[in-house]
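Okay, got some structures for you below.
A short reminder: the numbers here are calculations on the coordinates, not readings from a lab. Predicted, not measured: the structure shown is a model, and the values here were computed from it. Cβ atoms are built from the backbone, for glycine too; each structure is taken alone.
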Structure I
Amino acid sequence: MNIIVVGTAGSGKSTFTLNFSDYLRRKGYLVGTVNLDPASPPIYQTEWDIRKFVKAEEVMEQFNLGVNGALLKSVEIAQQHITKLIPDAEYVIIDTPGQMELFLYSNFGENVVESLNGFSTCIFIVDSTRVSTPENFISIIAQSAVVSLRLSIPTLTVFNKCDITEIPDLNEVKRRIGEEEGVLAELMEKLVEFVEYTTLPYRLIRMSSITSAGFDDVFSALNELFCACGDIS
């Protein structure tokens, strides 16, 4: 199974890759990790690092670009080396750039998915500290639906940092939206329909990338995506 890890900057993607790969190895699986962020060296040990081929800081200097321009150019160069970065393992965890839009809104993400063999799925990691209001919660749900649409693979929505904060209950969010008035409330009510395009109606998964709490739920849900016996499938 190929697991593509997507999320906003600071959501905990790299920490998840580090600790979830160790979790799978302790279960006896052969695991490979891939770093696709040309701007950041991985915090985990990996033999498959895009920075072996392109580094954003060097691209910035070579092409006289600013930070954003260098990142876009780096992703363009990185696509030439995708096939060299996919290891042969039972589970391959692919850590994507901190700037989520680099992976999703160029053809980089699509090309990575097309280069993979076997089952491929995406974990969309949500920073639970950023979903304290109905507005933020609904915007995250919309993002999850967009991730699934852009990559065209099953996408599991997972709330990280459960060790330091609580996330709102989905029914409570819907109730609070129903009490709001005005154009914003109407917009949020329509966006609630995006819930049906995520895995949230089946299971709300909470975890901590740091403490590994909830990893059993993540592992179970990942396998259910491809198993007719599971709720999520």
Structure II
Amino acid sequence: MLSSFTDDVWTDTRQAKFYGVECGSRMTIVKLRSGGLFVHSPVGLDDETRAQVDALGEVRAVVAPSLFHHLHVGAWMAAYPKAHFAACPGLEWKRPDLAWTSVLGDQPHPIWADELGQVYFSSRRENEVDFHLPRQKTFLCADALLNIGTLPGLGSRIASKLMGNHAPGVGWMEYIMVRNRQLARRQVDRILAWEFDKAILSHGAMVESGAHEVVRSAYAWV
């Protein structure tokens, strides 16, 4: 079910498990000034979801921003064959069965270049590409701000305690997921150069305010 997050931005939060632990999954849809839709980290496309999406506008771009955010892309390709499908680097090799239109990098594609900024967070093992919605002052990420301690399931709470994930992007797992601290510092600084107050996360509760400080604090160690 799509829910309004801020002006021209909607999210759809679903249940999802990773190695048996409920981690949640969230899709984000941004309505561009052209009227077209930018779809980030697509979830399962049932009839109700498709009807809601179609009511918002034409799907122009669908982005799989992380090596782990690709499970439902095939269904979206079948439903919206004219859309542009962009994969994070490496996903075109992981999922060669999918007909990707392009591979993401540091430069936004012309479809969304006038409205969204992006950074290829290559220092993270997920090869994540993060986005900035300047009009909405919102940071949009996939796994860079994991926040599973906010999920209600017992397994999620236990996992978050074991990982030390007591705040978005915090925990010992981050020391493993970041493979190059010097590069990560440069990429985080590029993100912090953006102006934003909110953050949309794929896993766990979103950040409704103070997101800039959340990102700064989470990556102060790099």
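Taking 18, 16, 9 as the value of semi-axes √(5λ) of the Cα gyration tensor in Å, for residues 56-119 alone derived from one of the structures shown (I, II), identify that structure.
So the calculation was done on II.
Out of I, II, which has the highest value for distance in nm of label points 7 Å out along Cα→Cβ at positions 88 and 128?
Largest one: structure I.
Among the shown structures I, II, from which was the value 18.1 of mean count of other Cβ atoms within 10 Å over residues 168-175 calculated?
Only one of I, II returns 18.1 for mean count of other Cβ atoms within 10 Å over residues 168-175, namely II.
Out of I, II, which one gives 3.8 for distance in nm of label points 7 Å out along Cα→Cβ at positions 32 and 176 as computed from the coordinates?
II
Figure out for me which of the structures I, II the number 0.50 belongs to, where FRET efficiency 1/(1 + (r/R0)^6) of positions 48 and 136 (r between Cβ atoms, R0 = 25 Å, to 0.05) was derived from the coordinates.
Traced to structure II.
A value of 16 was computed for relative contact order in percent (Cα under 8 Å, 6 or more apart); which of I, II is the source structure?
II
Among the shown structures I, II, from which was the value -0.40 of log10 I(q)/I(0) by the Debye sum over Cα atoms at q = 0.10 Å⁻¹ calculated?
II
Out of I, II, which one gives -12000 for helix-only ellipticity at 222 nm (-39500 (n - 2.57) for each DSSP H run of 4 or more, over all residues; to 500) as computed from the coordinates?
This figure was derived from I.
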